Every structure is written in C-alpha cells, then in structure tokens.
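Novice: The structures considered in this document are given below.
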Structure I
Amino acid sequence: MSTNVDTLVLGAGPGALAIAAALCNEKVHVGILSSNEPREIWPYTYGIWGEEVDSLGLQSLLKHRWVDTVSFFGEGSKNKSSQKNLPTKHSLDYGLFDKKKLQEYWLKQCDDGSVEWYRGTASKLDINDSISSVTTTKGDVIKARLIVDATGYEPAFLKVPKEGDIAVQTCYGIVGKFSSPPIDKNQFILMDYRCDHLSQSEKEEPPTFLYAMDMGNDLFFLEETSLGLSPPLKLEVLKNRLEKRLEHRGIKITHIEHEEHGLFLPMNIPIPDLNQAILGFGGSAGMVHPASGYLVGSLLRRAPSVAKAIAFAMKDINKSPLDIAKEGWKALWPKELRRKQALYHFGLEKLMRFKEEQLRSFFLSFFDLSKEQWYGFLTNSLSLSQLVKAMWTMFQKAPLNVKWGLFEMKGREFKLLIKFLSPSI
C-alpha cells in the first residue's frame, strides 16, 4: 500500500485547518488540498463568548472584547416606558476573533507537524478496502488512508441526507463611521429586535435583528440579520431594514470601510451519513449550531478528540478507510450529541414560524433563564439532561403566545422528536 499522506483534508477554511492542526498534533502525516492559498484571509467575522474562549486559554486570539453586552427585545421608542423595552443585560463578555491570528494559530500547528500542501480542486473520489484517492481537476492524484471533507456547506464528496428545506441565516453588514454613534460606546449588541422603524405591514413579514459592536476609533460594525428562514430573506430586504433602522434614529452613514454583502449560513444541515468511508468536519459535517450559528468554538473543542480517534485507528495498518472513518464519526457525533442536535433542530423549526412580537417574547423568556443555562444552550456545552431541563424551564417561563407556538406541531417537528428519542446508528 502506497500513500502520499495518512489523511487528506479537503479545504482551507476554519473547519479544515482546525482538524488538520489537531491531526498534526497527533503526529499524523496530513495533506491539505485547497483551491485557495492557505494564508488567504477568510471573508467573514467570527464571534465567541468570553467565557468560552477563556476556557480554551485562547484569549490572545481575540481582536476585540466587550464587557457591556446587551440585547433589546422591546418594540422601540414608542414604548420607552415599558419595562420590556429596557436592554437585556447579558453580564457575560463577548469577543471577536482576529481572523489572521486564528488562522495562524492553526497554521503554526500544521507547520510544526508533518503537512503536505496541495493546490487544486477535488473532482473525483475513489475508495477501496485499503486506500482512498482524490483526483483534482488538473488530473493530479493524491492517495491517503482517510479523506476528510471540510469543504463547507456544499461538500465535495460527503453524503448528507435530504431532510427537507434548509433554514438559512442571512446577514447584511457594514463596518463604518456614522453621523452619531449608532450604539453606546464600548457596547456589544447581540440582538436588537426593536421594530419601531417598521410599518405595520413590514412587522407581519419575517423579523430581523441588528447585531452590532463598537470597534473603537469611531468605527462600528452593524449587521442586519435574519435568524434562519427557508427560503432565506434577500439581501436587499436586509439592507433596506438596516437603512430604515438608522434613518428612524436620525443617523447617517458617513463612511463605509467594509461591506459584507451577505453571509448565507445554513443552520439545520442534517448530520451526514455516519457509515461512509470518508469523514466530514466543520460546516460540511453539520457542526454549525442550529440555534445560534456559532461554529468556531465547537471546532476548537471537538477537533482534538476526533483527531485522537483517527490517529488511534490508524495504528492498526489493517484498518480500511471505512474502519478509520467510522472511528472518526463516533468521536464527532456520539449518540448524546446527535440527540441534542435533534432538539436544536426542533427548536429552530419553531422559531422560523414565529412572528415579530412572538419572537421578541420568546427571547425575553430565553434570556430570563440562568446564565449557565442560556450560555450552555448557545454554546452547546450543556449535557443532554441539562439541555432538556433548560428547555422545559424556558417553556414554563414563556407567555401564552410563545407556549402555543412551542406546543403546536407542524412540518417535520414530529420526525425530529423521533430522532431525539431514537437517533440513527
């Protein structure tokens, strides 16, 4: 048996570099195939809660960190006297990664290990009982004992079951300067659902929220966001909502330093077929948090254990690509995590149907949970029993309009409950 590398990772985004770095730390000979330069800066921003990055000991990878973290779930200026219109204070730091530092953190681990870099696009996959091979569009062939598909939300080879429409989170954002500060100094806003800038007919349309942060030096990042919809909201709608939000508060954009023309983030990609002879990691493997859209924290936490499982399996020279992949899948998606994922997908199905007022009421109740519960929910760090308890507590706290929305069963929710009770092997 002749191979170029032990494991070939497809892609060069956060998911690909996270698993490649972890494999290098396990002394696995790794190949990375990408159509992009490995140090090409990623286009999107990545956030993480301060407590999460602290637990990983990676505070130095942050570009910004905010102590004043809030959300707004009231209607807005027309109801200033309402208790519900006051900011919800999260009392938990929030950070924004320095993309260059995060990328270099993983690349250094790769450089310190045994890595082969390949430039190209994968076009063909062949697997037999002893070896896997990928052929690029240029005809180059790379052989490995295991292929890891980390090519993102439309994977090159990974088989992902079709379970209905995919809910997509869409965003339109700008980094710029304004005629007056759009948010308070040194503040981070997780969600601003205030809707007083919308007409009554617009309030009947799918709701959106503002995600915003003070970047310092009179720069602010503002992003109008749709939590998750199928079909997704168009970028023109999000841009118009952001402009109306600012205009209603008498704020003008004076300079745009950077414009994000839209992040289309699939929120409920199914867990891939766990019996295939290749492994997935990152967005391709359904690792995006269905309730929050977070991914990087999960990559950092889960890559080491998956890499260990792969490295251990490879010690047996008689193991086939399928045998090795199965050990990787077991580490990536154990039964408890699959049950939790079904619950998260179930919750997302509910939220996609909520109207503007109902959604604001839901989040008021959600952030009325203990900090340990809502933080653990958003970071997927609760145990299964803790997650069920948090969801039941949330249901008890919720007003009647939210209770009814959570109780009502439509679409694929029944199937998701079956998955929770009996996840596939």
Structure II
Amino acid sequence: MDMNFGMRAENRKLLDRVAAMVRDEIMPLEEEYHAEVAKGDRWQYTERQAEILEGLKARAKAAGLWNFWLTDGDRGHGLTTVEYAYFAEEMGKTPLAAEVFNCSAPDTGNMEVFHKYGTAKMKKEWLEPLLEGQIRSAYLMTEPDVASSDATNISMSCVRDGDDYVLNGEKYWASGAGDPRCKVYIVMVRTAGADAPRHRQHSMIVVPAGTPGIEILRPMLVFGHDDAPHGHMHIRFTDVRVPAENLLMGEGRGFEIAQGRLGPGRIHHCMRSIGQAEIALEKLCRRSLEKVAFGKPLAKLGANYDIIAECRMEIEMARLLCLKAAWMMDQGDPRAAAPVISQIKVIAPRVALKVLDEAMQMHGGQGISQDTPLANAWTWQRALRFADGPDAVHRRQVARTELKKYTQEPM
C-alpha cells in the first residue's frame, strides 16, 4: 500500500506561518515568561506572564493559527494526522508554543473526548471554552497505589447513588491540575467488580474542578521541579458527588474512550519530541562552530563529526517512523496503528534525549545550567518515557505483535 507522508500546498504555507511565529515571536519571549514563575505565588500567573501568554494566543487566534489538532471537525483546519504531525514538530521546538496555538496537552486529548463522546451539555459547558482557549483541563488516570501501566488496575471507586456517582480514591500525575485556569477533570474510574470482563470494569466521568471533596495534596516534582504554574498534582477524592449524567458513554466504556484519546496524543508528543531534537541539534552545531579549543573549532575535535552525523540520521529515522504511525491513524484503524504508535513512543523520546545529551556535552558546564534550555528540555523528555505508558509496556506490545506472526499461543 502506498504511503503518502506529504502535505497539501495550502497547508505547507500554513505551516510556514506557524514556524515563523514560533521562531520570531514565541521563542524570544520564553526566557522572560519562565523567569516570572519565581515571582510571588508560583501557582498564579503574574501580570507579565498573563500578558505574554494571552498576547501571543490572541495574535495566533487572530491570524487563524488555532486548533490545528482538530483534524476531523469544522472548527480546525481539516489537517490529516500526517499533516498535523509536522505542525506538532514545529510547536515542539519551544515549551510555550503548543498552548499559543491551542494545541497543548492534556487539553487536546480532553477536547477530543468531549468532541467525540460528550453530550450537548458537556460540549457547551466545557468544549466551547476549551476550543476558545479560555480555560484549561486535566486528565486523571494514574494512581499512587497501583501499577497504572496496566490500566486494568485503576481502582478509584465510582458508585451510583441515586442521581449521582460518588467518587473515592487518589490520583497523581494529574498534569495541568495545578493551573488556576483548570476548570474540569476527565477521570478514569472503576464502576464494576472483578466479575465483569477485564476491559469493561472502568468508565470515564467528567468532574468540575473544585467540586466539594476534592483535595489537592501536593505538586509532583519532576527531577526536583514542580512545573508551576501548570503542575502535575496529587489529588484526593473523598465522597465527591457528581451527577450521573457526567459519565461518558455509560458504564464500562472507559477503555474504549481511552484508546480514542491516547492514540493521537502519543503521536503529538512524539512529533514535539522531534522538534526538541531539531532545536538541540541546531544549538549543538552552532556551538561546535563558534567555540574554539586547542586551536580548532569544537566541531573538528574528537568524534564530533560522527556525533553530529548520528544525531541527524537518528532524527530522520524517528520522524519517518512517526509519520508512518500518523499515516496509519489516517487509515481509520486504530488497532492496526497501535503497534507502530508504541514503536515511536519508545523511539522519539530516546532520540531526543540522545541529541539533547550531546548538545549539553558540547556546551560544557553551561549546557547543564540555567543559561541554556537544554537541561530543562532533557528533564521533560526523560519524563515523557513514562507519560502515556512507560517504555517497557510499549516494547511489550511491539514484541507481542511480532510474535503473533509465528504462533497461535497467547502472548
């Protein structure tokens, strides 16, 4: 079957506009934006932070550079998943860009859920303001007391009581839940016992942030950083009552919804990783030409030619695999696409980490300091090897798919 990894001409022009805004308008403000976090309450946006972020969002929105992720709706640009992958790569080159274009996680996945599975009321109350970039959201799945890499272990209790469901339990790594603009959670819960089929025991429910009984216990630290004011929070639910109508699609449909949400999101993460790798390679090359040691530019010392070449080749391989996964999603069979998505979910952060590590090495002590963005980028790429499933789980899926070609035994 022929695979087309290309882009329509009109969308190539659109991508060029995004790339220009990323480099010329967003990247020059990143350092100032992040410096504001240390001023005052870390979990509130300073006046200058809000001015930078909302100003950039307003410019992007006015220019029609908005909601690219919505590949099959009338509110986006009608991009294929392959085409959107190129946009995600450009947005991955700097941390603020995804939100500027209203394409940031976890909102894109949550908007996808509301768009595909939400009621008319949910779309009005939550999807509309999310599409407009007026609020943020969080997705709550991982739990502290179970091995959440096997999502059938998810244990948060969700019990029907009259016209409500009552939730009890804890979630952590709730990305975005620390943001003061976060107004709604989509929560994976258990609604059936062990006697129900394994993948019919869980459901997803919409919970307004601030509902009585919700307690934010702490921000989770990633290598010592709290990622304020976005945050990845540890949250306790104690007798939290939610209207029964907030359950998405009915009891037992949680895994079905999760797969519809996570597949595209994993590709988006991976293409953003490739964007990070590209920026790191650019910094590596510039540094190697500008700095002199032992009478020569760094590029001409040691194995640096080989290092640069290997980085370029690995980025190209990762990009092609990601585009293949995106193309398979566009064919409309998520099950067939899943093994390739698992492959790129392992490969993309691995490649980005390698390139970032080499870029840090080329910068010497400066590379691991606050004087470059490299160390912070490395931190989040390393964390991405856990987000949306750890490497080991994805490698298991790849191996099972491979072994099934040669045996009838369950893998």
Structure III
Amino acid sequence: MPIAGTARRTFASLNVRNFRLYFIGQSISLSGTWMQTVGQAWLVLQITGSGTALGLITALQFLPILVLGPWGGVVADRFPKRRILYVTQAASGLLALALGLLVASGAVRLWMVGVLALCLGLVNAVDNPARQTFVLEMVGKEQLQNAVSLNSVLVNLARVIGPALAGVLITSVGLASCFNVNAASYIAVLVGLWMMDGGEFHPAPVVTRAKGQLREGFRYVKSTPLLRNVLLMMAIIGTLSYEFQVILPLFAQFTLHGGAGTFAALTGAMGVGSVIGGLYTAGRREVRPEMLVRASLLFGVVILAAAAAPNLALAIGALVLVGIFSINFLSLGNTTLQLESTGEMRGRVMALWAVAFLGSTPVGGPIIGWIGQHAGPRWGLAVGGLAALAAAALGFRTLIAKSPVTVPDEVKTDAVRAANSDERIL
C-alpha cells in the first residue's frame, strides 16, 4: 500500500537499534533543553525587563560556537563521537543543575546567568559537530537523510512539549523547576549511549593530530562551491532570521501583551509546524537545489506574515508555517553538507554549519534584541524575514543558475539513486 510504504520510508532509520536508543534519549533531553530555553529567557526578562539584555545573554551562550566552533570540528574529527558525547552531555546537565539551584535559592544575578550561558556555549562548541556527525555513524549513508529529518522532527516536537511544560511549571511550581528538570533529563541520553552496541557503528576515520587541520578545513570548504554557498545561505539566515529565542519573548510580552503562557504558545506553534515539515522531509526520496531555495523563500514570506499578525491566533497560525519551512531548510542544508563532505572533513564542515547556524547568534541576537526593544518586536521579526529572502536570492544565483555538481557514487544513497538517478544531491 502507498501509505504503508510512505510510513516505512518516513521512519526507516528507527529500525537501527543504536539510533533508536539515541532517539529515545534525545526525546527526553531535548524537551528539557527547551524548558531551559523558555525559563532562561523569562528569567532574564524578570531580572532586567530588557530586550537588549536578553539578546546579550543569548549572544554569550552562542559566542563560543562563533569563536571556537571550528576547533570543535577538529576535536570531532580526532576522537570517537560517542566518547565526546559522554563528556559534553554530562557537563550540560551539571550546568543546568547549577542554574536551577541558584534560582531556587534566590541568589541568581544577571552576571551569573551570563557566566553559565557562556560555559554552556563552550560545551556546545564541541558537542554540536559531534552530535551532527554521530547520526551518520549510527545509521550509515543510506539512511542519513531520513535520520537527519527525524532528528529535526524530534528537536521540534520537543519545542512543542518543552515550552508547554515550562509554562505550566513556571506558573505552578516556580522558575527553578525548568532548569532542574532539564538537568535530570540528560540521564536518559547517557543511559542510551551506554546501551549502544559499538560493533554496529559506521565510524568515520579518526584523524591523527597534525598541524594545520583547522586551516585545511577552511580551504576544503572554500574550494567546494556547493558547501561554501550553502554555508553562506545559512550564515545570513542564522544571523538575522533564527533569533526567535530573542524576539518571541518580546513579541509575546510587548506586542501581544501576554505572559509566559503566550511565549510558550508561540514557541510551541513553531514546533508543531517543524514536526509537520520534518515528517514530510523524512519521507522524501530526493533533494534538489530549487527545494532549498524555495524553502528559504517561503521561510522569509511567512516570517513577514507572522510579524504583521494582528492577534495571537493569527500569529500562532503564521508561526506554524514558519516552523514548516524552517525545518525544510535546515534538513536539506544539513543533509547536503554531510553527504557532500568526505569522512575526514565531515566534523569540520558540520562545525562550520554550527558556526553559521548557532555561532552567528552573538552577532544577530543583540541586533534583533535592540530592534525589538527600540523599533518594536514586529520589526525584529520582519528583519529576519527579509534576511531569509536575501538568502533565497543568493541561493538562486549560486545553486540553481550554476551548473549542477555531481555527488560521488559512494556518497549517494540508494533511495536517491532510485528516485532520481540523473540529478545530484543538493
């Protein structure tokens, strides 16, 4: 039956036991992460009432990825990914616990939130490229696109569950519970890593320590037009469009005149859309250049629609669409970079993806926070929409107007070859 076949394709990578364990652990941990995201934003607003301060704290959390992210990619290429994740996931849990205890004791100050956010950023600079490339090691090249899309679904399902739980906990138990529950959620990830079968991995070659490996990664990306242009698109969008953790709290409080529940509803709406978009992408058998450009174009259009929404109901509807096209863009870009990269370079390439996506926040966060505070939250959203349109224009010139680049046969998936044997993977 066509429906049954589509369902099998959509969830195919979950047949891999190691990825299934990872998926379960992350489903618990990521919900806690989103709880902390909501809790931290609300904590900063409680302390300062300032959108600029919120942008600066967010910038501190992502500054290490901007500065040290490429080094994190070198670490990911040099050491087994599973070993790295044991350390980074445990460290993230301890940092969440520290913030929870500070909030519960009443001793928390803005500078403490900043220091802990900076420490979490240092951990994420290594954790992010390790996690991204670990997916390929769990499922292999044939299941990568499916696994990346399902992982994106998981992240955004957590975006629905986490903020909803955060809103309930903040109003019923207190703000500290968001951080304490997140700290406990990392246990699930560590248990899942411990239960995995090391013999079932598809490990990339571990790169021997040598001089010049960081420069080598930059040269590799610079000399590969497809990788370079996708990363440029992500840098534009990551800097100004993906600042929702800064602008949505302001939009909820000052534009819609709501509270933590309103913020949670807006964040959850994006999560619902992202789940829908991720499931659709997971069932796709092909990826083409125009799909990435179209996702960026529509992403910008619906962000502009959200900025113009006159009430909560229409804002929620627009943000569902934002989530759909957001996850399409992210999944297509992530899959492209991993499949186009060699095993020895994949960690460094994905570290640059993290720099473009997350590390750009220290630049964009304060800008969007300042615009939201002084010109209004609607303008903060609108700037992000215009940035996505600019990235789509760049993609049209560099990914569609240019002649296609062929992906090496050893990198292509069987599913893509069967569906569209004469086209390259974007």
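Novice: When you work out volume of the Cα convex hull per residue in Å³, for residues 237-388 alone for each of the structures I, II, III, which one comes out largest?
Specialist: On the way: I: 163; II: 136; III: 99.
Top value of volume of the Cα convex hull per residue in Å³, for residues 237-388 alone, among I, II, III, belongs to structure I.
Novice: Another one. Distance in nm of label points 7 Å out along Cα→Cβ at positions 141 and 397 was computed and gave 0.9; which structure, I, II, III, did it come from? Mind dumping the intermediate values first?
Specialist: Numbers: I: 5.9; II: 0.9; III: 3.3.
Computed on structure II.
Novice: On to the next question. If we compute distance in nm of label points 7 Å out along Cα→Cβ at positions 93 and 189 for structures I, II, III, which one ends up with the highest value?
Specialist: Details: I: 2.4; II: 4.4; III: 1.0.
Top value of distance in nm of label points 7 Å out along Cα→Cβ at positions 93 and 189, among I, II, III, belongs to structure II.
Novice: Here is a follow-up. A value of 39, 12, 8 was derived for semi-axes √(5λ) of the Cα gyration tensor in Å, for residues 253-340 alone; which structure in I, II, III was it taken from? Walk me through the numbers on the way to the answer.
Specialist: Numbers: I: 33, 14, 12; II: 39, 12, 8; III: 28, 13, 10.
Matching structure: II.
Novice: I, II, III: which one has mean count of other Cβ atoms within 10 Å over residues 125-132, as calculated, at 15.2? Mind showing how you got there, number by number?
Specialist: Numbers: I: 15.2; II: 18.1; III: 25.9.
Corresponding structure: I.
Novice: I have 21.8, 79 for Rg and Dmax of the Cα atoms in Å, calculated from one of the structures I, II, III. Which structure is it? The partial results should precede the final answer.
Specialist: Values: I: 22.3, 74; II: 21.8, 79; III: 20.3, 62.
Value 21.8, 79 for Rg and Dmax of the Cα atoms in Å corresponds to II out of I, II, III.
Novice: Out of I, II, III, which one gives -11000 for helix-only ellipticity at 222 nm (-39500 (n - 2.57) for each DSSP H run of 4 or more, over all residues; to 500) as computed from the coordinates? Please report the intermediate quantities before stating the final value.
Specialist: On the way: I: -11000; II: -15000; III: -26000.
The value was obtained from structure I.
Novice: Say we calculate relative contact order in percent (Cα under 8 Å, 6 or more apart) for every structure; which of I, II, III gives the highest result?
Specialist: Working: I: 18; II: 14; III: 29.
Comparing I, II, III by relative contact order in percent (Cα under 8 Å, 6 or more apart), the maximum is at III.
FYI, it's all coordinate maths here, none of it is from the lab. Note that the structure is a prediction, hence the values are computed from the model and not measured. Cβ atoms are built from the backbone, for glycine too; each structure is taken alone.
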